[in-house]
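Presented below are the structures under discussion, each in the form of structure tokens.
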Structure I
Amino acid sequence: MTKKDKEIKELLDNEVLNRNNNHELSYDKPDPLLVASRYKDEYIILLCALFAYGKASLIVKFLDTLDFSLLDKSEEEIDDKLENFYYRFQNSEDIKTIFKTFGKMKKEESLNNIFLEGYKKNNCVLEGLDSLINKIHQIANYRSQGFTFLVSSPLKRDKEGKIKYIGNAPYKRWNMFLRWMVRKDELDLGLWNRIDKKDLILPLDTHTFKVSLKLGLLKRKTYDLKSAIEITEKLKSFNKKDPIKYDFALYRIGQEKLF
């Protein structure tokens with residue numbers, strides 16, 4: 001490890017140590033995990049992750065308005081209660097559909113089991129995510145620009161059927177959901193226990209992207225899945241068993257403009 005890498009590792013280790021506490025999740029320092037951490041239900045937690053785009057304070061404000069108990073209610077009640085709900089790219093029909101879809105899925109199968117169907121192929125979290133995304137679209141049987149943005153499209157593959165790193169988005173919200181569910185500390189929830197945290201991929205957003213470039217964790221200038229993989233590989237040189245433990249610290253460093 002170079003001298004510069006040792007300095008970056010020391011900086012990030014200190015940030016992780018200082019930020020791994022409940023004080024980092026508050027209305028003064030908003031993060032969607034503030035809402036997600038109130039629940040043990042994987043479907044509610046995934047909803048919190050999928051709506052986690054835009055300004056953090058507005059994400060938390062919107063999530064606080066949602067009645068997650070509707071996941072266990074009838075479709076008629078969902079239609080009635082969510083009639084006037086919208087969030088940025090999602091209209092009320094999009095939001096009703098995701099609640100109805102998750103309500104159906106919740107009765108039949110756990111998200112964890114659906115994920116594991118793909119993940120068990122070479123312990124690949126991307127295959128697991130693709131299983132989930134495809135299943136949601138299949139059950140929803142609904143198409144709109146807002147809904148597709150919310151759930152994401154299935155991952156693009158090459159001619160041999162392998163998931164492409166170049167040409168795919170970083171799938172930030174999905175990788176963040178996995179961080180919440182797989183890792184366990186004062187912040188992350190650790191509700192899934194059959195996935196190895198060493199296989200996780202950094203949930204690359206604009207904050208972590210810019211900070212990673214400035215710190216030298218990343219050389220590529222393109223915001224895509226390949227960049228997320230590249231940073232993850234670099235972080236594995238700092239902590240092979242738990243590289244994504246640095247994600248929240250990197251995010252806060254960027255959000256607070258410390259670099």
Structure II
Amino acid sequence: MEKVEIKQENLVYAKPRLIKDNVMHYCPGCSHGTLHKLVAEVIDELGMEDKTIAVSPVGCSVFAYNYIDVDWIQAAHGRALACATAAKRLHPESLVFTYQGDGDMSAIGTAETIHAAARGENVVAIYVNNAIYGMTGGQMAPTTLLGMKTATTPYGRDPRLNGYPYKIAEMMAHLDGVSYVTRQSVHTPANVRKTKKALEKAFKNSLNKGGFSLVEVVATCNSGWKQTPVASNEWLEQNMLPFYPLGDIKDTIK
């Protein structure tokens with residue numbers, strides 16, 4: 001059979017230009033890889049690759065700078081939005097965003113998160129919520145669902161012992177400095193497209209100095225959840241989404 005040469009420009013689906021060739025450290029089936037792809041695509045399509053400053057703290061995304069080819073700041077655990085505030089104020093024409101997990105933003109970084117949002121900083125916080133501490137062994141996070149089993153709640157999260165999970169997106173939507181809060185996911189092709197649109201809207205809002213934006217992405221952690229990637233997507237839909245419903249929570253962008 002004659003070998004057919006396929007030219008790169010004829011491909012409908014290709015690796016985003018800003019995604020580096022480094023092999024990602026994420027577990028197979030992890031939502032981070034898909035989300036990285038979307039972030040890289042949107043930055044490229046906005047023509048902001050040379051004017052983007054991204055901030056990643058401690059967590060599964062700690063090595064995000066190895067994968068998306070923009071300028072990165074590595075922040076201390078939970079302090080990403082404090083660093084992002086400084087970066088945006090020093091470089092107001094730049095696109096500045098953080099890439100944080102739920103154990104980071106809604107636990108050790110709650111204070112920095114809330115005050116950056118209350119000040120109306122013109123930055124975007126990308127918040128990956130998989131309801132668990134993925135990097136450190138699958139411990140309970142502030143977002144862990146009631147009854148959910150983790151390394152530190154082997155019998156399931158008990159509100160009498162562990163308290164209740166909370167929704168940081170709904171909490172931050174009440175702050176006057178926040179103009180856009182949305183919750184999306186990447187577990188289906190349709191949701192991937194919605195998440196990309198949400199990222200584009202949030203990034204444009206930052207560039208237009210419209211105030212603080214939060215894009216929460218309900219994600220899977222199949223290694224922490226002890227499930228296959230397929231089963232994790234199903235579990236997310238059946239258990240995560242009823243408690244963390246998808247859609248825009250606040251939108252005052254003009």
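No value in this document is a laboratory result; all are computed from the given coordinates. Treat the numbers as computed from the prediction; the structure is a model and nothing was measured. Cβ atoms are built from the backbone, for glycine too; each structure is taken alone.
If log10 I(q)/I(0) by the Debye sum over Cα atoms at q = 0.24 Å⁻¹, for residues 61-108 alone is calculated from each of I, II, which structure is the one that comes out at -0.85? It must be structure I, since only it matches. In this comparison of I, II, the computed figure 0.25 for FRET efficiency 1/(1 + (r/R0)^6) of positions 13 and 245 (r between Cβ atoms, R0 = 25 Å, to 0.05) is attributed to II.
Each of I, II could give distance in nm of label points 7 Å out along Cα→Cβ at positions 117 and 237, but the derived value 3.9 comes from I. Structures I, II were shown, and helix-only ellipticity at 222 nm (-39500 (n - 2.57) for each DSSP H run of 4 or more, over all residues; to 500) at -8500 was computed from II. For which of the structures I, II does the calculation of Rg and Dmax of the Cα atoms in Å return 18.1, 68? Label of the originating structure: II.
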